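Where a number appears in this text, it was derived from the coordinates with a stated rule and is not lab data. Bear in mind the structure is a predicted one, so any value in this text is a computation, not a measurement. Cβ atoms are built from the backbone, for glycine too; each structure is taken alone.
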Structure I
Amino acid sequence: MSNRADVLSVEAGDPTRVTVIQITDSHLLQDANGVVLGVPTREALRQVLSSIRQDYPHLDLIIHTGDIAEDAHPDSYRHLDVLVRELSAPVVCIPGNHDDRKAMSDGLVSGTVHINRSARVGNWLIVALDTLVPNAEYGRLSDLELRRLAADLSSHTARPVLVFLHHPPVRIGSEWMDTMGLRDAQRLLDTVDARAQVRALAWGHNHQVFDGRRGGMRLLAAPATCFQFTPGCRQMELDELAPGYRVFTLYQDGEFDTKVVRVPDAWFPAHPGSAQQ
């Protein structure tokens, strides 16, 4: 696994207008044709990456915010490793609750993919945090990860910052999903609240879009690259929305724009399967 003490340096095509794209929750299987909840997850990811390649040929960085694999098999990660080689940008990956750190390291072997590394791109710092608790659906930030976050922020005080993780650090209003968020989230919130340079916290896990605020900081979740969950539910309910991703446009003055893009849904199953994860 990549040295987490290192900060990846990415040369931006246009430092005044940096493009970072968040993908998340691919749930890939060892079987390239495997299906999860009615969705062929590798094909869904391929469609998402094809959309990104077509619409953002000059993007600067992609970050995958976890649940790369459903079965945590090294071959599942190799599917991502192969697919992203066609993109023009480096990829940073962090684990989700379905992932396995060793299998990620074994499967993500190309120089394109970096595991759990922060990155400098343009005037911005992108911090990637590992919240995986093995064999648990919820997440937690270790003391080591919190120290790394504090060190990254202290070492780059002049840079605006986006912080990415897998598990949501706030409640999102879906009762069943709110039981499996980030434990001890207040420690993270206390750290970023004290740093005006942190412009947003962004995460995966929810399989749905979230857009909120905490003071001057945005709180953002991205759609999954496969199946989606309906917001505001007491128990799991599949949505019929197509897969998607979130785009961040980062400006030199510390401001940013963000939007969600969904892939053309002509190929997407109209009614994804209803089996439980």
Structure II
Amino acid sequence: MKEKGISGSTLKIIAMLFMLMDHTAAVVLGSILIKNGIFEVDNISAAYIGGLIEEGITGWVYLFYQIMRRFFGRLAFPIYCFLLVEGFEKTHNRAGYVRRMFVFALISEIPFDLAFSFRVVDFSYQNVFFTLCLGFLMMWVMETVEKHCHIQAIRFLGYGVSVLGAVFAAERMGSDYGAKGIIAIALLFLFRKNKWEQIAAGCVAFVWEVTAPLAFLLVGLYNGRRGLLLKYVFYIFYPVHLLVLYHIAIIIYF
């Protein structure tokens, strides 16, 4: 009998689609807007948008840009954070897991920089794999503290040091989502033993982005099953789709 709900692989595919929409808007539609003289895409009044729509296609491009980025795009990262916690709990090879993420963080950096800054190397902003790596290592330290510190005050101190260390590293290197991403992963990890408390914690963690908490409606449907074996699909998809979007943007812009 088929189990109700959605599997981890289904969640991952959904998150990939949301991420693709987000990055397509940012890289491709963003290039169209810049080519048409709209440089401050996040600070435009509703009246101005209405005027753009009346004038022609640029306004519609901007409208789709906002829908794809601000609504659908913001649902991807919360799901990935949840799946990272699940992966941490269920993997039999944590060293291999984090090593794989780090290798793909390095592989993805040039495609990421090309897509978002049109430079081969941009040290000011790093891809999301670095954030996920730091989050994974942070959870590893937090779990160690949890297992060996039986005095609650010392345990909380250990948690705090672990989170602050990861936050400092994320902000220092400029990784995608930075401190906000690390804190979200920490909260999802701390409340991992109760699904509904974890969902509530996730909603609080992403309250800074209006639509992001909606991702936890999908998380609530998760049935705890792995589903299809997609071990390397996301890892490969991430740099490849960024390279494709970069080349599309180059064609449009130049």
Structure III
Amino acid sequence: MNIAIEKQDGSPDADLKCVFERPQALSDKPFHYCPGCSHGTYHRLIAEMIDEFGLLDKTVGICPVGCAVFAYEYFETDMIEASHGRAPAVATGVKRSLPDRFVFTYQGDGDLAAIGMGEIIHAAARGERITVFFVNNGIFGMTGGQMAPTTLIGQKTTTSVDGRDPRTTGQPIRVCELLSSIEGVAYLARVPLTSPKNINTCRKYMRKAIRAQLEDVGLGLVEVLSPCPVQWGMKPGDALHHIDESVVKAFPPGEIVDRVSATAK
């Protein structure tokens, strides 16, 4: 849509227009997410990539159980709701039965790294040609703020009221580093969604993760470090600063595995 820009006196300025378009792959359904959450940003980025690669009519997305349980309402593509943690298994079935489709899963840290750890590990080991969009906010956001596999040491949650203690609950799981030893993985990257610059970096990473599937190289995954202001008990701006100042120390951003670039034609 074209939005006319007004002059200081309130009259329209015919020489200047702000052009902003909703991606075709993104529906006009208002997001249900809490203020300051990055799910909406990541949804838009996924929709932009679907448009950019011309995949609107060839995409099948797999929804998680978690804050994004209603993701099927936000994309103008075929979507399937998976049982908790089983998105990679469902995606495997879709991709193997319909190999010409672009298949992606959208998963949070509880869905992927807790109950679904077995599914993502073995999908990676098999080198399934799927693309995983992974949201790491370090907490179970939908169910009340319980400790997740990615919760930071010392972080207070409803199930670690004094802060996570590594002696009893272990260390945070770094999914990208964990999967990096598996040969079936074609691309792994992590980026915080905390600034326009990082959002552009995320687009670059997402393109490679998608190419890993389209070029038949292997599994691709992009992990975004996302704020959860409500369950963290922070203001949205403070939550973003927290990611840049603390979360990235436990989860370093960057490309962890890249077997895609060498295949570029």
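If distance in nm of label points 7 Å out along Cα→Cβ at positions 88 and 216 computes to 3.4, which of I, II, III did it come from? Before the final figure, lay out the partial values.
Working: I: 3.4; II: 1.7; III: 2.3.
So the calculation was done on I.
Can you spot which of I, II, III the value -6000 was calculated from, given it is helix-only ellipticity at 222 nm (-39500 (n - 2.57) for each DSSP H run of 4 or more, over all residues; to 500)? Structure of origin is I.
Could you figure out which one of I, II, III the value 22 for relative contact order in percent (Cα under 8 Å, 6 or more apart) was computed from? For relative contact order in percent (Cα under 8 Å, 6 or more apart), the value 22 is produced by structure I.
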